[in-house]
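Some structures to go through are shown next.
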Structure I
Amino acid sequence: MSVKKAILIRVRLAFLFIAIFGAVVLYRIFDLQVNQGEKWRDMADKIGLKYMTVKATRGNIYSDNGSLLATSLPFYNVAFDPSIANDRLFQSGIDSLAQMLSGHFRDRSAREYKRKITDARVSGRRYMVLNREEIDYQTKKEMIEWPIFREGRMKGGVIFEKVNKRFRPFSYLGYRTIGMVNDNNRGVVGLEYSFNKYLAGRNGESLFQKMSGGGWRPVYDGTEIRPEDGLDIVTTIDINLQDVAESALLGALEKHQADYGTVVVMEVATGEIKAISNLSKNEKGQYWELYNYAVGSQGSREPGSTFKLASIIALLENSDIKLTDTIDTGSGSFNFYDQVMKDHKPGGYGKITVKEVFEKSSNIGIAKLVTEEFGADPNRFVNYINKLGLADPLGFQMIGEGKPYIKTPQDSTWSGITLPWMSHGYELKLTPLHTLTLFNAVANNGTMIQPIIVKSVQRADKRVEEFEAKILNDRICSKETLREVKLLLEGVVERGTAKNINDSYYRIAGKTGTAKKVVNGRYTNSYYTSFAGYFPAEAPKYSCIVVIDDPKGYQIYGSDVAAPVFKAIADKIYTLDLELQDEELDGVYQAGIFPVVRSGQQDDLSMILHEFGISNHSTSRSDWVKARIDNNAIQWKPNNAKSKTMPDVRGMTLRDAVYLLENRGLEVTIEGKGRVKDQSIWPGSSIENQSTIILTLG
């Protein structure tokens, strides 16, 4: 036989052997996994080795100034391997350890703890949970110094099993907005859920061994995968404004025994939501954050008269109508086909101007105007509402945003009465956040921007991703229309349905809303009340919407229920935000023209200005005044307050402020140097029960 033939035979035999061996291996794998899989899995369970998930530490949620809104704190289960300590260590320390365990947990005596641990050691148990009560990090540090435990895990046998728990430093403030997730990182609501992909991190994996007694302990064999902690998110929420909004809302809900209420405060220029509160009754009749009505689909409702803002913009943009034009609203009721529309005022408003139609919130007036202009082609009205941006979702950062519903003539439910009813906020649905976005656009000089609630995602101090408000509509209307609309919104507060919240220290612009609620397809005599607007009207910084659903009692309209909440929030914000006050005070100083003149006694200030040759005048005589620039002169505005109310001393010299306040019977405490920059009691509030006021100088 030739050498070549012999080599070929050997190669073929080797290949055949390898093929047979491979087939056997494949068969054995198949046999082990399929035929005998259950048997070996049972055996593995008995052996007790198992790869288990090691959860990552969840990221933090911060407010706009870095205050913690939610964080994960470490807690620990105290477990023990009683077999590890040698006899000398165990015998010398068990009595003291048992005594300390009994003193801390207080669930059994020292003798019982000693017996429990000793019995486990004798029986050969490798793992036992000493107590189901979880301990915090500080307690863990103390326990590490206890007898036996101080030798650590490898010599003493102590096992501190880490359990992360979500903690909210501000308790239930903004509870629903912050939200929650369950143990599987699924559900439930809020920022925790919406930004879960950032906050959750990446879980690790480690080998665990099942111990007698049912517990599991990690086996560090080098195969473990370390978890990757979650990222942090920085929100736009101002915790102080959040507290203001929740407190004001809760007070109104309790007063009117309403079903639920919501408040959103937004920064005009940035679209940043500074406060958002949603309170509704729980099973015990207490108000609680149960659902986000400001954003969610359950909060999408017929808005009522706040929608008249969209209607008047559509009229001014698509017709030759003037605010001075008149329209006859009749005696308070008007028939549109077979349906009767009514105005709030008994007997009606008669013939009034377009301006008064809006300020007095005449349903008949706005409906007749819209019908006259758009009745022949309702698509023109609907198309303009869509053009404003009210028909599209906002694309808000939180999951569960309610979609707007704007009825069209192609809808099967459209009828002859749809257009007049739509004109004042019926037969359509918007969330409070959607309505606020329109009002914010007016305050923002016609630019509609997307509301945002999260500014950035970061790891420690390094920003990973940043968010800015998108422009949804760069111009909702012409400059002329915008100017007229602003006057209308200010007129509502100065002369119209919201004149009860008119303020002498700063101006508010807004619109009341009162809509009948639909129950089982029929309108009832329960109401959905609201007020949306912005402040200060002359230089808007904040916009806000307040909704109170189904108030009980004799006060049932937006002007009586929702508007006062808006005013209470605006007052507090005006007090807290020194920039608003600085703008007001700094406006009376221009380098090279005027000295710093702010507030004080008119005779003294006038004498000083005359010495400098600066023109100054007033329209009415008043002892105490505040300064305003009027061209190249200073105009004095009265700064008087009733004897039982707090005067405004901001901008005054310390001497004048102390004189004025002490004459009201108040004890004055001073902080800082200079003029009065801030006062602890809000101007205009009652001082009957006040005895001390703190003045901050600067």
Structure II
Amino acid sequence: MNSIFNAKWIKSPKEHELETALFKKDLSFSKPVERAVLNITSHGVYEAFINGERVGDFILAPGWTDYIYRLQYQEYDITDMVSEKCELTVSVGGGWFASAISRAWHAGIEATKKQLKPTALIASLDITYTDGTSELVVTDEGWEVTRWDVAYSDIYHGETYIADAKRSYQPVELAELTHHTLIPTEGERITEQETLVPVKEILTPKGERVIDFGQEITGYVEFDIDAKAGQRIVIDHAEVLDSEGNFYNENLRSARVHIDYTCREGKQSYKPHHTFMGFRYIRLTECPEHIPTEAFKAIVVHSKMKRTGYFRCSNEKVNKLYSNLVWGQKGNFLDVPTDCPQRDERLGWTGDAQAFIKTAAYNYDIQKFFNKWLNDLVCDQTVAGAIPHVIPDNINNRQDYITGKIECSAAWADSVTICPWQIYLSYADKKLLEKMLPAMEKYISYMLHDGDDPYVWATGGHFGDWLSMELTDKQFIADAFYAYSTSIVIKVLKVLGRDTGRYEKLYTEVVKAFRKNHPEYTSQTECVLALHFALTTDKEATAKKLVELIHNNGDRLTTGFVGTPYLLHVLSENGYSDVAYTLLLQEKFPSWLFSVNMGATTIWEHWDSLKEDGTFWSTEMNSFNHYAYGSVGDWMYGVVCGVKPREDMPGYKEFDFAPIADSRLDFAEMEYETRYGVIKAGWNRTDNGFEYNLTVPAGTRAHVKIGETDTVVEAGEYKF
């Protein structure tokens, strides 16, 4: 058992809401130290220091889990940092545990308590001396605490920092908190990834000083300045400028996203400690005039996932679209797959995650990232089997779980089946399927018993085809995903060598009910789901109807979060790849390239988050970094360049290479790093047609299907 279980939880005797506590322990070692290991976690987010030097590179540690059930602790080897006498300090801010993002959650735990839960710390330091003896230092009554320089921090609202703050230590109090929730770190740690310098400084029509970093990011600003004591740097953040070129942050709603820094005398540097922002622009709301633009830089922060996929083609607007969807993933894969990183939300919306996961698995190695998040999904699933809209669930309170009032939406809740299955296809993660199967079966049981007809999911708080440009029957979507998730469970059972009889019968009845209740398709999304989920009895007619709807809309899509991920796939799978390319290359609203032409650097929440006339869709719900529509990326990898995993040999032990070229592009190419090596694939247009290129890594095989070519090839380089 880890030594952290021998430690005690400690807290500040004063509960200052949103203030940061600084815990301290003076250390002295009488003998040479061979190894020193710090185990640590907090209720809140922490930074640890040895003699003022930061321990590790985990930003916003310990990360975000369902703290009721699971709290990750971290282990750091600090051997090279300790000396004969040293000071161990740990700052703890509210983070996801105790700030505006968690208010609803904590209100559910103690409905009568209006204020937030206090932050707390637990840690152990294992010392091994060179003579073979050892010593254990733990958090206990012997520690001290004070208010730190961070006078205020909040995930939504930002940070207030006083560089010359006075400290007065006092004894800590013990906190009556459990050790049972402590688990080793499961996910990818959050780290600083890259740094952007200002593209330009803008003096807006309102006379405000604004810095443009040229790219919307998730992270924070760092500055290095020379200032006088008491001077302030006040920074506000925004994604866009308005139609007149003024700083615009109304779409952030209640989130203040604000930095307030009070200087000390002389040279100094600062970056936020316990918060993050989503932004492209900063406004220097208050700043000494002599401080130059180059004093500021933007630091990109997200989970430390390995980049695995790259795509490029001859159309630079499509390349920009691809860049935007990669930046959307970077901006929203900060410990959990969030919907957006900037406004007063930033939640792990299940619908967004399942819509984008195929694309995400090409761009980055997300196996570890999603394993951790799915563990929280299992914790938050109700006894009856319902899946909350967001994971970790900070919308519903514990009383809702007791009374069974948790709303559950088709396509969102189906993340319990779709996400594990995709992780299996991409990484051959059979253990994840074994772990998730009970949750999958509970979810199927929930739909089976939720209403009078066991084969129709007639209840639930369904979102429908969220933010679509057309009306699609919510019941249609619910019944379609009922069938789809049941079909995935059948596949999972076959992989695990289990009996599928019961679910085969259920699937037959669900499909029969679907076909009876939904004999006609009136929207693009209805056609798409009927085709992709194999629910239509006439694929040819349904595909033709879909194409007619697209043509009648000026060769433009109308789909929302539910239909868009599958739209181009069903077109290319049913003989209409030319129409799929038309939609990809369409520049009129609504389309992917419309946002590119409007200057987007990430994926928008709405097809028209920014309208052609420069006005906005709304202020209430208008994110400019929302990756759901970036799901088109998996079609670019899997159809344009033709590389897809196979169900019978997952993890790219064997894979399909069936690219579909189009003369409107001169070339398209991709690289994808599998567990076996790098797949390179693509094509280029020639005078005589198209030339296709493929590199198959050692130890793998490719199933090639191009025109009349239908063959299996071993490792090597090929041209077709």
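Taken together, the values in this text are just the output of simple stated rules run on the coordinates, not laboratory data. Fair warning: this is a prediction, and the values are worked out from it, not measured in the lab. Cβ atoms are built from the backbone, for glycine too; each structure is taken alone.
Have a look at I, II and say which one yields 32, 18, 15 for semi-axes √(5λ) of the Cα gyration tensor in Å, for residues 454-621 alone, as calculated.
Label of the source structure: II.
Out of I, II, which structure matches 21.0 when mean count of other Cβ atoms within 10 Å over residues 374-381 is calculated?
Source structure: II.
Could you figure out which one of I, II the value 26.4 for Kirkwood radius over Cα pairs in Å, for residues 70-469 alone was computed from?
Of the structures listed, the value fits I.
Suppose you compute helix-only ellipticity at 222 nm (-39500 (n - 2.57) for each DSSP H run of 4 or more, over all residues; to 500) for every structure in I, II: which one lands on -8000? Can you show the working numbers first?
Numbers: I: -10000; II: -8000.
Considering all the candidates, the number was obtained from II.
Any idea which of I, II comes out highest on Cα Rg over 2.2 N^0.38 Å?
When Cα Rg over 2.2 N^0.38 Å is calculated for I, II, structure I comes out on top.
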